[in-house]
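There are structures below to look over.
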Structure P
Amino acid sequence: MKSMNVKFSINAKSYEMDVDVRKSLMDVLRELGYTSVKQGCGVGECGACTVLVNGTPLDSCLYLAVWAANKEIRTVEGECKDGKLTAVQDAYVEEGAVQCGFCTPGLIMSSTAFLEKNTVEDLSSEEIRKAHAGNLCRCTGYQTIVNAVKTAAKK
């Protein structure tokens with residue numbers, strides 16, 4: 001087993017560790033206790049494992065942990081500050097965009113990245129849907145997610 005020493009940041013906490021070069025970022029995150037990152041499909045189709053790497057939403061099941069060297073990784077665990085939900089998290093609750101919760105962390109990270117790159121005036125339902133195209137939800141229906149993004153943008 002070949003490993004590499006990797007330094008990265010997860011939710012503003014620095015890590016340095018030896019990582020098997022074949023291991024996915026999702027596996028490393030789960031081993032470190034970041035349980036919001038879910039193993040759904042394992043092939044980058046469902047988005048349940050979506051995290052932000054340097055602000056870009058990526059499927060962590062496909063992203064090798066060694067590729068995260070010297071990068072900032074954000075999971076939903078790091079979004080809440082001092083027990084207070086972010087505007088995105090609060091809007092998901094307010095709009096009923098949360099059902100079983102399996103896909104929700106990945107959706108929230110996709111929504112967060114989208115809103116960090118777009119202004120309120122830029123938001124159309126079609127653009128919001130495109131930004132979440134890599135995330136599948138079997139429970140909520142997508143309109144509540146679109147509504148949550150629009151609500152969060154106004155906050």
Structure Q
Amino acid sequence: MSQPMKEKIILRVISKFLIPYILLFALYVQWHGDFGPGGGFQAGVIFAAGFILYALIFSVKTVRDIIPPYATRALLAIGVLLYGGVGVAGILMGGKFLDYNVLGSTPTGGQHIGILLVELGVGITVASAMITIFCTFAGRAEDKEEDRR
């Protein structure tokens with residue numbers, strides 16, 4: 001029989017050490033995305049992977065205590081609103097939807113601001129969606145396992 005996760009001390013210690021670096025790398029990918037490979041989607045996946053690793057090692061209930069379902073749902077909405085808000089801001093400032101040129105004092109500055117905000121919205125949405133989906137399905141499996149005991 002396999003050991004319960006609470007008895008696998010090496011996995012617990014190593015994951016506690018690695019998860020902050022995973023989250024830090026996600027932030028690097030997020031903010032470096034407009035200068036090179038990376039961006040919101042990739043950063044969101046990496047960020048969610050850190051929380052999913054935590055859930056796999058320490059339980060979904062622990063992750064739900066850290067980020068409750070209402071918080072991930074709110075972040076889902078915030079990310080989509082940020083993305084759409086940048087597009088609407090372009091229209092309100094005299095451009096087209098997602099026309100970043102009008103967002104800054106110069107077209108290059110506007111492009112930089114627009115890309116950063118859109119990628120942030122994408123990153124927040126992707127991370128929140130992955131965490132929500134994982135916790136929903138893995139939480140059901142955990143609940144069924146507890147019912148069997």
Structure R
Amino acid sequence: MSSSDLANALLQACQRRGIMLATAESCTGGMIVAALTDIAGSSAVVDRGFITYSNQAKMEMLGVSAATLDAYGAVSRETAIEMAAGALARSRAGLTLAVTGIAGPGGGSAEKPVGIVWFGVAVTGRPVVAERQLFADKGRDFIRHETVKHALELGLHALG
């Protein structure tokens with residue numbers, strides 16, 4: 001499925017359940033919420049997008065703790081979980097999608113290579129789920145687009 005098909009399916013799934021959606025994005029810089037809001041009528045479902053590229057923004061806008069960022073780094077399971085939970089707590093959404101990763105071309109390391117992305121998915125009343133993906137290092141554009149598609153897929157999966 002294309003990103004636009006996935007976005008459309010996710011919007012419809014949220015609408016059927018009567019819930020709003022929000023994103024908390026780092027490495028995608030707003031591409032997920034853009035994919036959703038490219039679709040006419042999305043305002044019925046999309047509440048907001050938090051673009052939290054810097055650690056400071058993650059702390060101020062989403063409540064990610066400095067201790068988490070110090071201990072695990074911005075690109076980690078723990079940070080993705082706090083981003084998703086923070087977006088849920090600071091919006092009217094019943095579903096939030098969070099992403100934090102290394103899109104490259106620089107910034108990678110042996111431990112956290114270019115292409116690593118952590119996803120956080122929060123649904124009201126359920127524990128936050130986190131997932132790690134390692135996308136092929138086929139360039140920044142490729143990694144970011146694959147991240148958008150996967151986040152939308154995770155949102156659909158979370159809603160059953």
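Structure data summary
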item	result
Answer label among P, Q, R for the case where helix-only ellipticity at 222 nm (-39500 (n - 2.57) for each DSSP H run of 4 or more, over all residues; to 500), calculated from the coordinates, equals -9000	P
Mean count of other Cβ atoms within 10 Å over residues 7-14 - highest-scoring structure of P, Q, R	R
Among P, Q, R, which structure scores highest (criterion: distance in nm of label points 7 Å out along Cα→Cβ at positions 15 and 95)	Q
Origin of the value 1.29, where Cα Rg over 2.2 N^0.38 Å was derived from one of P, Q, R	Q
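Readers should treat all values here as calculations from the given coordinates under stated rules, not as data from a laboratory. Since this is a predicted model, take the numbers as computed values, not measurements. Cβ atoms are built from the backbone, for glycine too; each structure is taken alone.
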